[in-house]
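These are the structures in question, set out in turn.
Since every read-out is calculated from the coordinates, none of them should be taken as a lab result. Predicted model, so just to flag it, every value in this text is computed and none were measured.
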Structure I
Amino acid sequence: MPDAPDVSRLRTMYQQAGLSRADLPPDPLDLWRRWLSDAERAELPEANAMVVTTVDPDGRPSIRTVLCKGADERGFVFFTNYESRKGRAIAAHPTIALLFPWHALARQVIVGGPVERVPRAESAAYFASRPRGAQLSAAASEQSRPVTDRAALEARVRELAERYDGEEVRCPPHWGGFVVRPETIEFWQGRNDRLHDRLRYLVSADGWRIERLCP
């Protein structure tokens, strides 16, 4: 067998511009939007991808990547199957963490806070905007549950396609959105010699408070 790679030797020198307290707007969402725009201009794949971390009902951590589909004064929005592993985890422990990993820019944003379902009308409106194939897949999939094989899954989709032939595919009751209401948002900017910039917003009664963290 070939020798295993020595991952301890893998290093990247970060040479991006720094992040100072003076760079930060009062609202962290403004900086997040600026960084998202930078990621889009850099043509990073899936610039709106974010890692979602939950705690399962049995207390075990769980992690996956989803797409952020909205960001406003409420927080960050994503859509999923409410009966999936993440949906069941959120029902048991409605506080999660998000990570936007923009590695090519030596940046990441970490969000933490409570999570709740968006209004049903909002879920239905977004579902209606999705491609029909994605609608059928969402309706057919018992997300996170075992399935015999791919053929069985594809058969479910074909069955639904025939059932809804010529009709609108309505948003299933088990599918919809969550909004994460941030209590903390940390902006991480890579710097040389691992002396990275980490500035964190914390929600308070008077608005957002900002602190610098050691790297």
Structure II
Amino acid sequence: MTEFDAPFFVKICGLTTLGDANAAINAGASAVGLNLATSPRHLSLDRAFAIAEATRGRVLRTLVFRDNDDEFILHAQDLIDADVVQIHGPLSDELLQQLRQRDVRVIKALSIASDEFYDFNESAVDAVLVDGENPGSGERHSWEELKDRSFVVPVIAAGGLSDENVAQVIAETNTWGVDSASGVESSPGVKDRERMNLFVANAQFAFRERDPS
């Protein structure tokens, strides 16, 4: 079984310290996200490398990019050797081919309010992450579109998820995974250990209740 064949997937994104990464792993997260895009949770390449190296083999380490150029994405992956790359914004055929040659899993992020949500051919990637109208904002949004749009790869729900609503989203959709950044924080980039524990525990419970087999 590969990690994308697992029954469900729980990701804590926007980690900025090794301590928070270790806490996410201890909580039972499937994956951690290291943000190399411009945001309050942005990491330098050196910091991302240090966290990724210290957690190698213990969790799926995901590099998150948003509108970064292809050269930077490939350079970062060559340096850090992450398990997964998550792309917000354009994903060219050439970049995808280069990532495939590096044997890295690829998640394509889609905004639920965009034409790309309906038009993107997801068959070439490993999973899609469905976010709100303003990705990375932590704003909650409707999941009605996700009920109507079928995907041929696993779907990860994101956007405004927290320990308080993650079980409801899992119960109401066919999502395979969930992702939270601001929903498990005490301030931007600073994770709340109790909220991470609750988010992962509530998500795992909800997945098992929905799909008991």
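Out of I, II, choose the structure whose coordinates give Cα Rg over 2.2 N^0.38 Å equal to 0.93 when calculated. Answer by label: II.
Once relative contact order in percent (Cα under 8 Å, 6 or more apart) is evaluated on every structure in I, II, the highest one turns out to be I.
Taking -7500 as the value of helix-only ellipticity at 222 nm (-39500 (n - 2.57) for each DSSP H run of 4 or more, over all residues; to 500) derived from one of the structures shown (I, II), identify that structure.
The structure behind it is I.
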